[in-house]
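I've put the structures underneath this note.
Values quoted throughout were computed directly from the atomic coordinates according to the rules given, and no laboratory measurement underlies them. No experiment lies behind these values; they were computed from the predicted model shown. Cβ atoms are built from the backbone, for glycine too; each structure is taken alone.
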Structure 1
Amino acid sequence: MMALLVQNHLEFQVVTPRTLQTFKSRVLILPDVKCLSEAEVSILRALVMAGNTLVVTGETGKYDEQRKLRPTNPIYELLSLDGSNRKASSGSPARFLFEPRCPGKAYLKSLLGEFDRLAKEGRYEHTNFDELRTEFPRKLAAVLNFVPQVEVLASPFVASQTAVVGGRIHVFLANFQGLKSRVSAVQKPERNVRISFPAKPDARLYVLPFLGKVEEIKGEWKNGKISCVISEVHKGAVVWSE
């Protein structure tokens with residue numbers, strides 16, 4: 001699932017059993033999380049009742065924390081699922097998207113078969129992995145009205161990840177275009193990467209290319225967000241505002 005997120009340029013936070021109780025975002029993805037404790041199920045139930053959204057795939061909740069089979073799946077009960085068909089709800093009492101097969105697993109399988117060759121060619125349109133890649137955010141937008149706070153427009157050969165560093169949003173980019181295992185170790189530049197994220201009206205934008213120097217770049221502020229275009233990303237870069 002992580003590959004699906006970073007190549008769709010969606011910001012995300014990794015949630016563990018230790019951090020689940022402090023989870024504060026609106027959408028929580030449970031990618032075939034087969035084992036859940038009773039305490040974790042209770043937290044998930046409270047999140048749903050509070051209006052948060054669950055994206056559930058596969059056999060999430062089928063076993064307890066000791067991998068003992070439950071007589072009934074509490075997550076399926078919570079969302080009124082039988083586990084056989086795709087189902088979604090955008091209203092009360094529960095907002096959720098359920099996929100009986102994990103889209104992250106299907107996407108990773110397709111990547112293993114296509115990505116190495118296509119990254120070298122720089123081609124991804126009308127490919128199986130790109131169709132799987134774009135299908136996931138379309139479902140989130142259509143069913144859950146999901147709109148990301150951080151937007152990165154780039155090809156799937158660029159992986160992006162968002163982090164808060166020193167209280168400021170930073171967007172990290174890694175470029176894989178032009179690479180091929182045992183053939184090419186030199187990237188082709190990714191051009192015209194557009195980035196936008198929440199910032200103050202007087203914010204100043206900076207970019208740090210991989211092994212380069214910090215540069216101030218031009219940004220445009222509108223409706224609470226600042227946006228910019230990075231003309232070329234070679235190996236990678238970091239973009240942030242101050």
Structure 2
Amino acid sequence: MNNNSLKLISLNIEGSNHLELVENFLRTENPDVVCLQEVYKKDLPRLVTAAGAIDSYFAPMAFHTLRDDEKGQSFLSRHKFSATHKWFAGAPDGAVPTAAYEGFEVSYASRHFSLLVAQVVWGGQTLTFSTTHLPVTEHAKVTDFQKEALHGLLQVLDSLPSFILTGDLNAPRGGEIFTQLAKKYTDNIPAHYTTSLDQQLHRAAPLELMVDGLFSTDDFLVSNVRLQDGVSDHCAFCADVSKCS
């Protein structure tokens with residue numbers, strides 16, 4: 001990384017299942033900005049400490065009764081956020097829904113599918129980061145609800161002139177959902193990476209599917225992109241990001 005770029009990490013941490021691995025990874029990598037999916041709110045202080053963050057932002061997807069805790073997406077940053085925003089698809093905005101697992105349709109109805117946006121001023125420029133977690137589907141098939149969530153996501157992104165987008169899309173590269181995003185924005189994941197699922201830690205492994213994304217608008221320079229396994233059930237994305245001069 002050079003002095004003109006920020007180090008970015010994006011990772012689905014699968015709740016608290018791999019918390020110590022995630023903490024050790026963040027301490028080792030020393031990132032500037034971290035985008036996390038599937039975070040329990042009560043674990044945030046530990047993650048903030050591990051990342052050396054001075055600012056954080058969290059939005060819940062659902063309240064999990066077994067854990068008595070909210071679970072959602074979060075940003076961690078070594079730089080103060082100049083602005084933060086959140087949008088929801090699925091359950092209406094307002095009270096956090098209670099998680100339910102009785103099939104995919106019930107799961108859809110009991111989640112906020114959120115897009116979080118945070119801005120960091122760096123080198124005299126404003127860098128906008130966004131992260132999301134789209135609906136999971138059976139056997140990675142495209143569903144009407146997933147299309148609806150993507151439609152809402154694109155509407156919000158269209159209002160942002162410049163951004164990095166990361167997250168768990170639950171839709172494989174080459175499929176309809178991923179392709180729609182790749183047609184509008186730059187797909188920064190090198191072609192030689194064929195899966196973002198950890199082949200040891202994911203419950204469905206071995207399974208080669210690139211279901212996580214690292215997209216950007218044309219005014220961003222994204223370099224040194226790599227995927228790191230052995231951290232969670234999904235691989236971590238690491239990259240250096242900056243605005244084009």
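See the values below:
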| item | result |
| --- | --- |
| Structures 1, 2, by mean count of other Cβ atoms within 10 Å over residues 29-36: label with the highest value | 2 |
| When FRET efficiency 1/(1 + (r/R0)^6) of positions 21 and 181 (r between Cβ atoms, R0 = 41 Å, to 0.05) is computed for each of 1, 2, the largest belongs to | 2 |
| With distance in nm of label points 7 Å out along Cα→Cβ at positions 37 and 149 derived as 2.8, matching label from 1, 2 | 1 |
| Parent structure of the calculated result 19.8, 59, given that Rg and Dmax of the Cα atoms in Å is the read-out and 1, 2 the choices | 1 |
